Structure I
C-alpha cells in the first residue's frame, strides 16, 4: 500500500491511521516490507517497525520533502529499521542484483 515516507535515523519514517488495516496489522505484527517508488532503480527493504512519536526534527524533515508539515506529537508514526535490502537496476538485472544485510 503506497505511503509517503522518508529516510531518517537509519530507517523509513511513515504514518498511517490507527484505524486503518495497515495500522492494525503493524500493531499486531511489526514485520514489514517497503518497496521504494522506482521500478528502474529498485530498493526493497525488509525489517520491523517501531512506533515513534513525531518530534520537531522529524516534522521539519517531512515538511522539507513534501511541503506539508505534520503536527509533532500527533498521529500514528512508524520507523522501519531495515534488516535486509535488495537492490538492482532494472536495465541490468540480474547482473546488478545485490543483497545487503544490516547488523
Structure II
C-alpha cells in the first residue's frame, strides 16, 4: 500500500511538472502568434521547449531544496531561457514574440 501511495505521488508530481511545462510552451506560442500566426512553433520546437522547461523546473526545485541563493536561482532560470531563445526559436519568432508582448 505504501509503495502504491509513493508511486501515485511521484506520478502526480510528474504530471503537474509536465502540465506546467506545457503551459509555458503554449504561453510562448501565443506570444509569437499574437504578432504573426505564420511563425507559430512547430511540433518539434514545442517538444524541445517542453523538454527544456521540464529540465528547468526540475533544476529549480533541486536548487530550492539545496537552499541556494536567489541570485543562483535566477542564474539557473536564465540559463534555460537562454537555451530556448538562442537554440530553438528563429530570429523571426523572437521578433514576433517581442512584438506580440
Structure III
C-alpha cells in the first residue's frame, strides 16, 4: 500500500526505540481523520497490526515502511531493539481526504 496521490508531508515524530516508545503506540489507536501515517523502521523490526475487524499483522523491518490510513484502528509490537518514526501526511486544503491509495 502506498500513500494516495497528492498528499503532502506535515510532520514526523522523533525516532523512538524500545525504551522511548510511547505506551499509546503499543495499544489500539487511530490517526486523525484526513491524516495518513507512514511508519518507517530505521533499525530492527516491529510487528504492525490493524485491529478493525480485518486483522492484518506484518513484521516491518529496517528499511521498510507501513502505510496507515486515516482512522484505521492499529497498534505496534516491539520485537527487540528497534528504531522507528511515524510521518504524517494530508491533502492540501480544498482536496478530498477520502481518496484511495494508489497501487
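Okay, here's what the table says:
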item: At a computed 42, 29, 25 (Cα extents along the principal axes in Å), which of I, II, III; result: III
item: Which of I, II, III yields -27500 [helix-only ellipticity at 222 nm (-39500 (n - 2.57) for each DSSP H run of 4 or more, over all residues; to 500), calculated]; result: II
item: Winner on distance in nm of label points 7 Å out along Cα→Cβ at positions 46 and 78 once structures I, II, III are ranked, highest first; result: II
item: Comparison of I, II, III - label where relative contact order in percent (Cα under 8 Å, 6 or more apart) is highest; result: III
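Read the figures in this text as sums done on the coordinates, not as results from a lab. Predicted model only: the values in this text are computed from it and were never measured. Cβ atoms are built from the backbone, for glycine too; each structure is taken alone.
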